[in-house]
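These are the structures in question, set out in turn.
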Structure P
Amino acid sequence: MKEQLMGILKDLRADVDFEKEKKLIDDGILDSFDIVTLVSELNSEFDVEINVMDLEPENFNTVAAMMELIEKLQEE
């Protein structure tokens, strides 16, 4: 799953080292357009439904947080 997520992130922003960044949203590394694209890709790739309630910075600041969100949504 992590490899799939990393592939999506690299396609989105090849210039970012997603493994090292800890504040992707808080530091403005990912903007609102990036998030819209990312959510669409994650919904499609992982067969989940990320809704408005999930669109909080802490869910997207790190790769680990994104993976936790995906896993939580897959369990629902």
Structure Q
Amino acid sequence: MQAAVRGAAEEAALYQRELWAVQSDQARKDVEAAGIMVNEIADKGPFQDAMVKVYEDYLAANPDMAALVEMAQSTE
């Protein structure tokens, strides 16, 4: 039973990623069609460096949000 549940969860995760890609692509097209310019940033390092202090200040006021901040920092 556990193997079946795990297998179904893995399939669902893959399907969700496919849906996310399609929906993200459509959302970008919709935004651009509305006249909004989307910038691609090749080197995110300077932004990530600038965010260090923001995260520190946020966590000082909201220590219970550490897991969420870590998740945000781990995304690319």
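Could you figure out which one of P, Q the value -0.37, -1.12, -1.51 for log10 I(q)/I(0) by the Debye sum over Cα atoms at q = 0.14, 0.23, 0.26 Å⁻¹ was computed from?
The value was obtained from structure P.
With distance in nm of label points 7 Å out along Cα→Cβ at positions 8 and 24 coming out at 2.7, pick the structure among P, Q it was computed from.
Going through each structure in turn, the value belongs to Q.
State the single structure among P, Q that was used to calculate helix-only ellipticity at 222 nm (-39500 (n - 2.57) for each DSSP H run of 4 or more, over all residues; to 500), giving -26000.
Only structure Q yields this read-out.
Read-outs throughout are calculated quantities, based only on the coordinates presented, and are distinct from any laboratory measurement. On a predicted model such as this, the values are computed, not experimentally measured, just so you know. Cβ atoms are built from the backbone, for glycine too; each structure is taken alone.
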